[in-house]
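What follows is calculated from the coordinates using simple rules that are stated; it is not laboratory data. Please read all numbers here as calculations on a predicted model, not as lab measurements. Cβ atoms are built from the backbone, for glycine too; each structure is taken alone.
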Structure I
Amino acid sequence: MKSSSSINISAVIVLAVGLLISVLVWQFRPQLVGAHYGWWSLLPALVTLTICFATRNVLLALLLGVFSGGLVIGQLNIIEIFLVPSLGSEKYAQILLIYLWALGGLLGLWNVNGGARYFSEAMAQKFVKSRVSAKVFAWVMGIVFHQGGTISTVLTGTTVKPVSDKHKVAHEELAYVVDSTASPVATIIPFNVWPIYIAGLIAIEPMAGMIDSEADGITLFFQAIPYNFYAWIAVAMTLLFALDKLPLLGSPMSKVVARVQESGELDSAHASPISATELTDANVHPGYSPSIIDFITPIFVLMGFCIVPWIAGGSPMVFEGFGLAVVAAFIVSTIKGLPIDVAFNAIVTGIKGVTVGAIVLGLALTLATVSEKLGTSGFVVGATLAWLQEMPYILPSLLMLICMVVAFSIGSSWGTYAVVFPVALPLAFAISPDPTFILLSFGAVMGGAVFGDQCSPISDTTILSALACGSDLMDHVTTQLPLAVVAATVAAVMYALISYTLF
């Protein structure tokens, strides 16, 4: 029998190897080349992704990825250089406001007033009769809540999870459906802020004559919707999956389906869901009578603040919507008889339940800052666009691949758009002013970035999909990724074939 004080030899070896590699990187760290560090710019992303898949410990992977960024630029004080600027930024304050306080508080209130579960059960009585109809219900809700990746994953996941659990839909299955009907749907049903954001990136001097204003950019966005092949294929594949018509062919997801059908286990044996039991286990307050109003009131408030301002020509008021949704849920619950102290405690409990997710999001944001300082996106774009001299028709497919890599590495579709669009569209315009070629290139950038954002373990939509569905994050990533790669491959082939016919 080993004593509790015995040395873990494996851990010592891993630490020693890690220390040796760190010393070597520090000793041979590169010099800044223009706006990036060459191939070294990829090191933080590679370290993070490797450790994510090797150890399944996302927090450790993110921390070591940030540390490796400090080694590359010659700054060991990563707290001052990376963590404080990122975690003290306005963007992380928004994460805390929405995903920790507002989202956690709303989930906590729904836990004690039974609002989300009541809605799900009411819908289930009419529409959901089996595993298949439960997954189709999740797909439909993903289409309904199409405002954007983060909003869609939260609303869809929390709405459908109770009924999906009841009908034995594995959490990995549900997370895939929720994630694949989030950002992909937001780009093909763009009644949201996406067209406005993209228009601001492409209404630039090199595109003058084709895009002279943001209004022209918005028009181009809508014209390119049919050419966003990845999004269309991903949404269609998800529907086929929900209907049990998608061939899984021995993929990791096929093992998930077999597991839940044979044993009824919603998670794998090694799973560590990032949402706490405070949010996944129902705990309706004694004497309180849940009703549909407990769910639809905060939902209508949230959707109203997101949609109405956009229809009126403004921007969706996401922060106000989430905050007032919690206020609305609190008021409705207390008016219906929930004690005020119970409602407050529910909010606090809900906040505690999503703390781990907020920490992961914060570190993912920090890694994005590291990638920005190292010029990761600029290096990837510059290194790959040089291949176009001999084969211009591969541009759309190449743009898609670039965006897939960049977005997967930094965990952000919008961050990828900010870097790639101002370079990609002028390049496409210079190669060929053919409108179809421009639209193909536009759609390729849109779809490639959505793929990377959707599949990356450091993306907020990936994290929130796992959180809202009660799934282990890496289980979600490893089961979703092969299916998304199939969709991306088909899309890339379509871009290449159509572009070839234009030259």
Structure II
Amino acid sequence: MSNAQTASASTLKTYTKKEMSFYLASMAGQNLLYASITACLAYYMQFTIAIPAIAVSVIMAAARIWDAFNDPIMGTIVDRTRTKWGKMRPYLLFIPIPLAVLTALCFTNFGIYGGDNSDSQNALIIAWAAFIYIVFGMAYTIGDIPLWGITALMTEDKHQRNKLLSLARISGAVAAGVVTFVMQPAAFGIGEALTESSGSAILAEKTGFFIIAAALALVGGGLFQLAGIFVREKIPPSEKRFTLKENFQIMWRNKPFRQILLSGIFGSSKNLTMIVAMPIVSYYFADKSPMLSLVYMALLGGGLFIGQFAALGVMPKLVKKYEKHKMYNFSNLAMLPPFILIFLLYLLFPNDLVHPAAIASLFLLFGIVGVGTGATMALSTMMIADAVDYEEHKYGSRPDGIFFSGMTFIAKLSGGVASIISGIAYSIVGFSDDNVTRLNDYVATNGSARGVEEFMPYMFILFFLATIPPAIGCILSVIPTRRYALSDKEHENILRELNERRHSED
């Protein structure tokens, strides 16, 4: 290594421990808000206020797809931003509190769909659900892209950046896990306590969801605010500013980024596992019991989240030894066998998966899925950050905002595709509106519905959606990245040259 290289390596700008702590707390807060919506809102719409399955599918898909295409617009705005606070921080200062308010409002509505309602009342229920979710999604984008994008501006050290990105994924996953485990059981518990005073179990459940959402919004909004206040940008933005059209051209010409983008889109059906997790636990395992919901969330979701945390925790060390794109492809394919085995377990024992041996098997299999999920999440984020360096090295611009908008674009577009698939599948078997109400009444009166012939098609479709389409998505995900365009060695050379270039200008 030359003297110039040694000097530049010893003077790399990076974040302080205090900044890292506040950033990770902010990431946790943002994920408390986001997970409240992604984990529970579709359940609330379809299985609490009984909006028809196809309507829920259209709402979720349309909002996510619309929001996905807003991401490049927001990324362009962020990349063109120049203020005394920096490029990303203005958005992190002013969006968290409005987003928290919108999170709570997503769990408000004008009654229960169907029944004795007029057509106009039912239309109002659907219209409000669609409107508030779309507004939430747009507000979320305003904060999400800068929150991820600022990681590329907090440090010049690639190892520090990979560490921060991995810890950010862990922090977000912990917060999302808390919401996933707690929100639905807590809403059921509050609903159970309020049933006598409200006169309706389902209206009480509706109130329970709002109370929990409001509490999570209060905590999440406060934590999310911390990044804007305490984190500082270390790398100055490039002087070049591009139009939206030019940014689309930049995203597509950057081959590594294009491959990651296509991989995420091809693997859209992997999102179905989380979409159907709530109704599987609620209707198959827990019979809508608050305590059983919490127990089975811990037993089944616990495997998934433990696997995620394990993968996220070791990823900063593994990327020092192994190629990122090879680990990314391997992690996708490693999820294929457990998905297939989970579905086979259901086919073999359709009414007996509550047996301790079955639960232990599911815990282990979901744990393997969690490892693969955590690994692909961390690696794709690191690969996008590498693609930003690639763009700066090759073309002289640093499109942090637009490239990290690509990460959220992938998540939202793939979520929209998964919502369409689930809505169609639910509609095919009739798991919708009046039938949901009938199932809710049966569970409230008789308990378990998993062995009842009338409801077995609903249980089948839940397990099918949680496993087979995600397995197909795992295979499709590796097609674009099979021959990845940016090796780790090439990126290391690129980053070294960029840092030398920056410090020679100081």
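Below is a table of values for the structure above.
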item: Structures I, II, by relative contact order in percent (Cα under 8 Å, 6 or more apart): label with the highest value; result: II
item: Structures I, II, by volume of the Cα convex hull per residue in Å³, for residues 326-461 alone: label with the highest value; result: II
item: FRET efficiency 1/(1 + (r/R0)^6) of positions 166 and 398 (r between Cβ atoms, R0 = 41 Å, to 0.05) from the coordinates reads 1.00; which among I, II; result: II
item: Computed -23000 for helix-only ellipticity at 222 nm (-39500 (n - 2.57) for each DSSP H run of 4 or more, over all residues; to 500) - originating structure among I, II; result: I
